[in-house]
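Since every read-out is calculated from the coordinates, none of them should be taken as a lab result. Source: prediction; values computed, not measured. Cβ atoms are built from the backbone, for glycine too; each structure is taken alone.
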Structure I
């Protein structure tokens, strides 16, 4: 497991390209925030968490558990999911909007399509929280 990359994964790079295509400024792996989020859009007070399906227990074909040493993997993935829920609660309590992007869905979309989805999220949050948006 030590060879598994924590930062700079292919799905994460895909999301960063989409955010750059929109011309948005972002910070990566902000250690001051709970869980050290992958991408932080400070201007929108939004956190993008890019999750690998296997490591975070997504219910898709990529999230299937190995057949060997199942007890270990069940405990490991459940601990990851528990930590994800705790981190999400902490971020929301600090006033951050949290968006989780799954690896399986990112692989299917182009940078342009992902940028359009992110723009839609930004518009949705901007309408809901007009006063939160920076000028």
Structure II
């Protein structure tokens, strides 16, 4: 199923003018920022090549995850079943990337040669997830 990426033309919340992904604080929470090199074509490629969660809900997933240059991205529906918007992922209390997804992301990072970057991102931004993944990927 081909999915559409919604760049959120009127919102610049998840984009900045830096070459790397990262986070900024708005006082209440940290907001993921995509690198300036993330264009619509790349975003749609990541969306359509991503890991659907939950897996049994492939038509209207709650989230789609992918890894690019070691950075874990999460996309959520903007219009269920129609379009998604994505951003860099970071653990917060009560919301973590499911372990089955983490293992798939680690395998993707290994396959594309960015596992060391992935490991750094995981340690910095998804530390509980890294504790789950690390024993299998040493």
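Given that relative contact order in percent (Cα under 8 Å, 6 or more apart), derived from a single structure, equals 20, which label among I, II identifies that structure? Let's see the in-between values first.
Working: I: 28; II: 20.
Derived from II, not from the others.
When distance in nm of label points 7 Å out along Cα→Cβ at positions 27 and 43 is computed for each of I, II, which one produces 1.6? Here the read-out was taken from I. State the single structure among I, II that was used to calculate helix-only ellipticity at 222 nm (-39500 (n - 2.57) for each DSSP H run of 4 or more, over all residues; to 500), giving -8500. Working through the options, I get structure II.
Out of I, II, which one gives -0.78, -1.48 for log10 I(q)/I(0) by the Debye sum over Cα atoms at q = 0.15, 0.22 Å⁻¹ as computed from the coordinates?
This figure was derived from I.
Among I, II, considering only distance in nm of label points 7 Å out along Cα→Cβ at positions 19 and 115, which has the greatest calculated value? Top value of distance in nm of label points 7 Å out along Cα→Cβ at positions 19 and 115, among I, II, belongs to structure II. So mean count of other Cβ atoms within 10 Å over residues 67-74, computed for just one structure, reads 10.0; which one of I, II is that? The structure behind it is I.
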